[in-house]
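So, here come the structures, one by one.
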Structure I
Amino acid sequence: MQIELLETFLDLMETKSFNRTAERLSLTQSTVSARVHTLETMLGRKLFTRSRAGTQPTPAGFRLLDHARGLRHQWNEARRSVQSTGNFARSMRIGMQHDLASSRIADWVTGFRKVLPDAAFYIELDFSNQMSIDLLAGEIDLSILFTPKNLPDLHYEHIGELAYRMISSKAGHIDDIDPQSYIFTNYSPAFDKAHRQVVANLAEAPLSSGQNVTVCGLLSGLGGTAYVLEESAEAMVAGGGFNYVRAAPRIPQAVYFAVHLRNRHSHIHRRLLDSVRKQLSGA
């Protein structure tokens, strides 16, 4: 079976639109229709019905969905496993939340290489949503992220937490913050919920960002007030020019380890998980 047929089927299951799938895959609508027809012929079942109300999967389409996801994942794993990795025995593609890499990436990679000295590592920084999608598709082997996504065939484990602290170059107390100099941060849905409870009156701040490194750069260049990673806050306060904002609570952020369900008991993945846990705990 051509993997392109499964990719087209899976995208159409998501969009419910032949036209939208054609746009997303840079194909003509006739090509999408031809691929679906080929798949239906191979299976001997209609996978979609088309009407004025739109495109809807048939019962056969829904039954194929999980199998198609699994086949795509296995194909991507197989494709990567046979690609050249030089003198290395295996390659591992690891997704990591942006903020986790801001100051920890060297320590984390050192830990990975101790666990698997004969492996080649590819590290990709991204946000939780995209990493979950890439895991499901087999584009990465594991990820370390902030927000689990409710997708079938993915396994998440809570492995620790980080924290964010509010610092300022201008305000000493949370009641003294100038809304015009506040940088509103949204590092994750969980953080955003807690953050808005703390500074509900500052939600319309003129500047906002979802990356710690960007917020630190803005604070260093423009001054102002914002939540940053605790370790970044310590460095910026120690460097002078910034202080912790009184009455602003520490906001914790949970960290999760994510793998495809079929790898949740893999010896290699469990060893990498143990390394991540040790890094987070400081052990």
Structure II
Amino acid sequence: MATRHFLTLLDFSPAELRQLIDRAIELKAMQKRGEIHEPLKNRVLAMIFEKSSTRTRVSFEAGMTQLGGSAIFLSPRDTQLGRGEPIEDSARVLAQMVDAVMIRTFEHAKIERFAEYSDVPVINALTDDYHPCQLLADMQAYHEVRGSIQGKTVTWVGDGNNMCHSYINAARQWDFKLNIACPTGFEPNAELVKANADRVTLMQDPREAVEHSHLVVTDVWASMGQEDEAEARLKQFADYQISPTLMNLADREALFMHCLPAHRGEEVSHDMLDDPRSVVWEEAGNRLHAQKALLEFLIA
């Protein structure tokens, strides 16, 4: 049986993704009841971080512990990868010692190459192109509050970045319509948009994009590695801030999400994260439960 990896949402079928969300909700309820569930006892997850993280590291490490296993944190300073060892060599070696590898890195091609040579599951914990684990948490958060997202309208406001790309894939896998509002020059990958033209619409006016939407999502305007562009982006994205006033244009039952960390006063107004329509804290907490379901699926 071929090794399963999770590099983008397209690596799983829509049915498997729905199964993951259902299982994540079940695991969350089990934890709240205080049930011990350790299907990954004595299993080990290697966590390679070339980008810093709070939610990703804590959720994966806590998740493995709660499932009975353990996790090893590896930074570029801790591995031969950081000293130039070929990716394929590191993949082959780690596969002899651990049961799965989670990687948070820059170039998506790097994680694809690692997975090509790994005999154990490889999980994309964020690359410059995609962030599929966050989408599992987002879809779980929506389902818990509003039920199925199928047939709904979702609006992405801001940079056409890795989160935006994963929302495009999510629109395909969960069957919803996606509006994307971003400034000229900051659009998502053109080929990805073209491949999903039947459900993805590019716009420039965030007010038009948000109108009647059931879910509104944004992210920081300057991602990791783009710090030198931050000041220029503040001007270019000035009209793309999510606020309660903008949310008033959406459906009356619309929800707001942000993958965090957020820059209050930039992509979100100072009061947006605590607005009654915001589910950002539940969304963040679901990283733990969705990834536990993913780990259970791939390893157990």
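Comparing mean count of other Cβ atoms within 10 Å over residues 215-222 across I, II, which structure shows the greatest value? Can you show the working numbers first?
On the way: I: 16.2; II: 25.2.
Evaluating mean count of other Cβ atoms within 10 Å over residues 215-222 on every structure, the highest lands on II.
Taking mean count of other Cβ atoms within 10 Å over residues 151-158 as the criterion, which structure among I, II has the greatest value? List each step's numbers first, then the result.
Numbers: I: 14.5; II: 23.8.
Once mean count of other Cβ atoms within 10 Å over residues 151-158 is tallied for I, II, the winner is II.
The value -15000 for helix-only ellipticity at 222 nm (-39500 (n - 2.57) for each DSSP H run of 4 or more, over all residues; to 500) was derived from one model only; which of I, II is it? Before the final figure, lay out each step's value.
On the way: I: -15000; II: -12000.
The value was obtained from structure I.
Could you tell me which structure in I, II was used to calculate semi-axes √(5λ) of the Cα gyration tensor in Å as 31, 22, 17? Intermediate results must be reported in sequence, preceding the final value.
Details: I: 42, 26, 15; II: 31, 22, 17.
This figure was derived from II.
None of the figures in this text is laboratory data; all of them are computed from the coordinates on show. All of these numbers come straight from a predicted model, not from anything done at the bench. Cβ atoms are built from the backbone, for glycine too; each structure is taken alone.
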